[in-house]
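Chemist: Next up: the structures, one after another.
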Structure I
Amino acid sequence: MKRFILACAFIAALSASVFAQQSTAFAEKPALVTSIGQSADFEMIKVLLNRAKVPYTADSLVKAEKLDGSAKTLILVVGASSKGLGAAGISAEAELVRTHALLKKAKELKLSIIVMHVGGAARRGAMSDSFIKPCMEVADYAIVVASGDEDGLFTDLAAKAKINLAKVDRISAAGTPLAASFK
């Protein structure tokens with residue numbers, strides 16, 4: 001009997017650490033979704049938002065001055081892609097400047113900020129990390145594919161920011177915690 005109770009306690013603790021979904025919906029609609037790092041993951045998040053029937057606008061290169069308060073939640077799809085940055089005609093340095101300005105304006109407007117990293121381990125590295133860190137510092141919630149947090153970066157940053165972090169096994173599973181975060 002003791003083994004059974006210990007096993008149940010272990011499974012409960014593991015589940016809580018792997019999937020810390022928001023206990024209450026906090027984000028208001030509509031959302032604005034943008035790419036931070038210009039990865040193709042941005043397109044996948046749009047599909048998840050459509051499935052969840054969350055009203056949103058999408059602009060992979062939105063600038064701070066375009067934030068006018070019409071969107072109530074900012075969804076940041078974080079993951080660097082050299083190919084994506086090149087196709088967008090923007091350098092990593094310019095993308096980082098855009099990111100910092102966007103984050104500052106979003107905080108001024110008191111927007112809810114959801115960080116999503118769904119590219120897994122393949123979308124990590126020094127360039128991605130340079131985008132992840134400032135986004136996590138101001139986020140209200142983060143959703144990541146678990147393989148993207150093998151080194152514990154998201155776990156550590158979420159703890160420092162005192163926010164919930166939902167870890168999912170695959171991109172398609174990210175839709176559940178994303179939809180649940182909206183009122």
Structure II
Amino acid sequence: MMIEVNGNGNHTGKVVFENTIWNCALGKSGITEDKNEGDHASPAGTYPLRALYYRKDRIQKPVCYLDAIEISQEMGWCDDPVHPEYNRRISLPFSASHETLWRHDALYDLIVVLGHNDNPPVPGKGSCIFMHVAKEGYEGTEGCVALQKQDLLELLALLKPDTYLRINPRTLSFP
């Protein structure tokens with residue numbers, strides 16, 4: 001089964017799964033077929049869904065086939081291309097550049113880790129590519145796919161073990 005992510009030619013797009021369409025935010029630079037760390041683009045390609053993380057203090061455990069991992073204040077994700085833990089979950093404190101998974105805003109209340117550049121990670125080819133909660137107005141991301149929280153919860157409940165996510169490099173139009 002495939003979650004299709006299609007851009008609108010900018011940092012917004014549509015997520016399509018089982019005849020349902022949701023709005024989404026994409027990388028501030030749109031979609032790229034040549035992902036590089038810090039380019040603010042979502043990477044084109046097909047990705048497995050690796051893990052689901054959630055903030056237990058803000059949301060109930062989501063209905064989803066993925067194992068749901070509770071986010072703690074000590075969790076982060078390395079985005080330093082020269083560090084051996086590049087594009088891996090790490091424990092805080094951490095001296096190299098990283099994302100903090102425990103955020104004050106709601107963006108990481110739900111995180112689905114996409115299997116982008118992780119088997120093995122190639123330094124500089126992109127890290128921390130997640131599907132997570134969107135900012136108000138679908139503001140562009142650093143390269144992730146972001147949906148409104150309720151839409152993401154709805155999508156999570158529909159997923160099956162053979163579901164992949166495909167970010168399409170071409171712009172498609174929807175009604």
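Chemist: Match the computed value -13500 of helix-only ellipticity at 222 nm (-39500 (n - 2.57) for each DSSP H run of 4 or more, over all residues; to 500) to one of the structures I, II, and report its label. Each step should come with its number before you reach the end.
Modeler: Numbers: I: -13500; II: -1500.
It must be structure I, since only it matches.
Chemist: Right, another one. Which structure, out of I, II, was Kirkwood radius over Cα pairs in Å calculated from, if the result is 16.0? Show your work: numbers first, answer last.
Modeler: Details: I: 16.5; II: 16.0.
Answer by label: II.
Chemist: Something else about it: When distance in nm of label points 7 Å out along Cα→Cβ at positions 89 and 121 is computed for each of I, II, which one produces 1.4?
Modeler: Details: I: 3.8; II: 1.4.
Structure II accounts for this read-out.
Chemist: Here's another thing I want to ask about it. Figure out for me which of the structures I, II the number 27 belongs to, where relative contact order in percent (Cα under 8 Å, 6 or more apart) was derived from the coordinates. Numbers along the way, then the final one.
Modeler: Working: I: 27; II: 33.
That value comes from structure I.
Coordinate-derived values only; no laboratory data. Treat the numbers as computed from the prediction; the structure is a model and nothing was measured. Cβ atoms are built from the backbone, for glycine too; each structure is taken alone.
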